[in-house]
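See the structures that follow.
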Structure I
Amino acid sequence: MKIAVVQPASRESALRNTEKALEDGSQLVLLPEKWVQTLEELPVAEFQRLATKYTAYIIPGAVEDGVSVVSPIITGRGRILGLAKKIHLFGNERGRLIPGDKLITFTLNGVKIGVVICYDLDFPEIVRALFQRGVEVLLVPSKVRRDGIDKWRDYVRMRALENRIAVVNANAVQIPDFLGGSMVVVPYKRDSIVDVTVLGEMKEEDGYMVVDIDPMSYFHIRLERLREILPFTVESLDEKTGDSL
């Protein structure tokens with residue numbers, strides 16, 4: 001599956017780079033969180049037109065709709081399939097907006113895809129819940145400041161590694177505070193060791209990249225991980241209840 005990540009510096013470049021990515025054969029295009037701030041500023045109709053023209057899915061980033069932080073999912077027919085909502089609000093979003101309370105998945109060309117928004121990726125239980133429901137590719141629109149980008153990249157790699165799934169991240173580029181650095185990572189197994197590899201990485205640029213993700217290449221290690229997840233309980237021991245030797 002060909003997936004594109006777009007890092008736009010403006011509305012015009014967002015639409016231009018999205019169309020270029022679609023011309024290059026992308027079946028799905030992902031944009032960052034808050035490359036524009038609000039739903040009113042997001043050129044939804046133009047993205048719907050491009051999705052219809054190229055019969056491709058477009059997730060045009062994540063924006064505030066006045067209530068929550070939402071990520072529209074536009075189908076190849078130009079229809080809005082639904083909205084993924086940010087569950088873990090960050091910074092000044094708290095107190096102003098309402099967090100989401102459900103996770104969203106959809107299937108494209110037989111591949112099950114999940115969407116989480118920025119800070120949600122910091123919480124392993126969010127991604128694990130999607131993984132346990134069969135998600136093979138995780139899309140993550142984000143807007144991470146330059147002083148947090150190194151730690152953010154650790155999160156991207158770790159969620160791919162611990163769940164054996166591909167993680168596609170589109171990060172906002174707004175110099176000097178937000179430096180882009182979008183990346184796509186997939187898991188792989190060499191001998192008995194599972195690791196992740198970077199399929200694509202962007203710099204401080206207005207542009208796009210296209211990667212080709214084959215979920216079958218990591219199907220077996222994803223299945224192994226599913227089988228390895230065992231039920232357990234937590235037992236608290238203290239000095240009073242401990243057995244005597």
Structure II
Amino acid sequence: MKILQGKIAIVTGASSGIGRASARLFAREGARIVAVARGEERLHALVADIRGDGGEAIAVAGDVRDEDCARAAVQAATEHFGGLDIAFNNAGTLGEMGPTPELSTAGWQETLDVNLTSAFLAAKHQLPAMRARGGGSLIFTSTFVGHTVGLPGAAAYAASKAGLLGLTRALAAEFGAEGIRVNALLPGGTDTPMARAMNGTPGAWTFVENLHALKRTATPEEQARSALYLASDASSFTTGTALLVDGGVSITRM
């Protein structure tokens with residue numbers, strides 16, 4: 001029996017990295033997928049791959065900072081598949097990096113808009129749809145940065161991702177009695193295009209690997225398996241948690 005059989009899931013940031021791996025894994029486990037991302041060509045390629053594997057998926061191209069995108073994703077889930085059970089709000093950005101005194105106000109705001117405000121907008125529309133189904137699982141992608149480890153030059157990124165943990169706990173308390181679980185996934189270093197862009201040389205990547213107790217980074221598929229746990233009934237008594245999937249980076253000294 002597939003563990004998400006009959007479930008309907010939204011996955012944002014689905015065109016690459018953890019989002020893409022999760023959308024494919026959720027579909028293989030029986031979920032019908034609403035895939036959301038800005039990159040329309042890669043998004044449609046993902047949908048084609050899912051359908052080629054025998055799964056069901058539709059694409060909603062849009063910017064997660066736009067409330068219309070959040071509204072359209074839920075509408076697509078409801079109209080095409082009949083409702084919403086799972087939302088993996090994974091889209092995010094590193095944003096403007098560098099010494100804090102040199103960080104522009106516009107760069108700060110953009111990072112918060114992509115990483116934090118978009119999560120609020122998504123939840124605002126996803127929660128009523130889950131309520132109509134009698135419950136659901138809402139997941140945000142946060143990070144160890146700003147939670148267990150501070151990194152120089154990452155003030156906006158750390159603040160926005162730490163804010164997701166406060167949102168997670170507030171929503172978990174607010175909607176738990178209605179059968180809606182809310183959790184955050186906190187990946188460590190993961191081999192994604194975003195991470196490679198941040199650490200673009202072999203030396204930099206080796207340094208990142210060595211920060212982890214496991215002395216390597218994760219694959220997107222490894223993170224997807226942890227997202228699957230939070231999405232599924234395997235985590236039926238788990239809510240309001242920050243799930244570290246960080247290869248031990250939080251327990252090592254930098």
Structure III
Amino acid sequence: MKENAEKEKIALVTGASKGIGKAITLKLASMGIKVAINYNSSKDDAKETADKIIANGGSAIILKADVSNYDEVQEIIKEVDSTWGPIDILVNNAGIISDNLLVRMSIEEWAKVINTNLNGTFYCTRSVLRNMLKNRWGRIINIGSVVGLRGNIGQANYAASKAAIIGFTKALAKEVAARNITVNTVTPGYINTETVDILPQKLKDHILTHIPQQQFGEKEDIAHIVGFLASQESNYITGQTISVDGGLAI
């Protein structure tokens with residue numbers, strides 16, 4: 001049996017108040033994992049998710065932080081540590097979009113997406129890694145995007161941030177593999193979330209023509225693979241990019 005296998009696991013999920021992050025949080029909690037729910041602005045949604053987990057016999061806390069701010073990240077890591085102990089599972093889910101054609105894209109639109117999506121992933125991972133190395137067990141799961149594989153018009157900043165996360169994953173996986181820490185990226189395609197819901201129907205119909213399964217995914221499709229990657233069963237999987245996109249990236 002791997003070291004640390006019997007310890008009750010502690011997870012931090014960033015951007016976890018709604019959408020894919022919420023689904024991941026509920027999945028991990030259903031596996032008996034204590035879950036720290038990070039949010040930036042949606043406190044009520046985060047609290048509702050935590051209350052649901054607690055009502056079902058699980059353990060959850062909510063933590064406010066902008067992951068693009070290193071000091072705020074440090075504060076929530078300390079809070080988890082003082083409440084439960086060191087984090088075993090990190091899901092870097094927090095992300096934003098600020099779309100524009102590159103010729104019109106402002107410095108601010110570029111920077112805020114890179115700072116949240118890429119720098120936030122670095123800040124959170126760096127902050128939990130030392131204890132994972134010490135404990136010789138860890139799961140780091142980064143949420144990328146099919147856009148990081150295929151690109152998309154008007155999303156040069158977002159595509160760059162998500163493509164960079166794939167390189168980050170591969171490099172870190174090599175650094176920490178000998179300590180029984182796995183690092184993987186999940187790249188969702190078009191998932192039924194608020195972001196997709198607001199798209200014009202004509203655009204949705206066009207997108208569907210490029211998806212071999214001819215349907216959008218569900219939040220739970222992402223949550224299930226994250227749950228697997230967070231578990232003992234995924235011990236021999238690291239440095240991988242796993243697409244959950246109905247075949248869009250083929």
Q. When distance in nm of label points 7 Å out along Cα→Cβ at positions 99 and 123 is calculated, the result is 0.4; to which of the structures I, II, III does this value belong?
A. I
Q.
Starting from the value 2.8: which structure in I, II, III was distance in nm of label points 7 Å out along Cα→Cβ at positions 67 and 147 calculated from?
A. II
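All of the numbers you see were taken from the coordinates with simple rules; none came from a lab. Not measured: the values here are computed from a predicted model. Cβ atoms are built from the backbone, for glycine too; each structure is taken alone.
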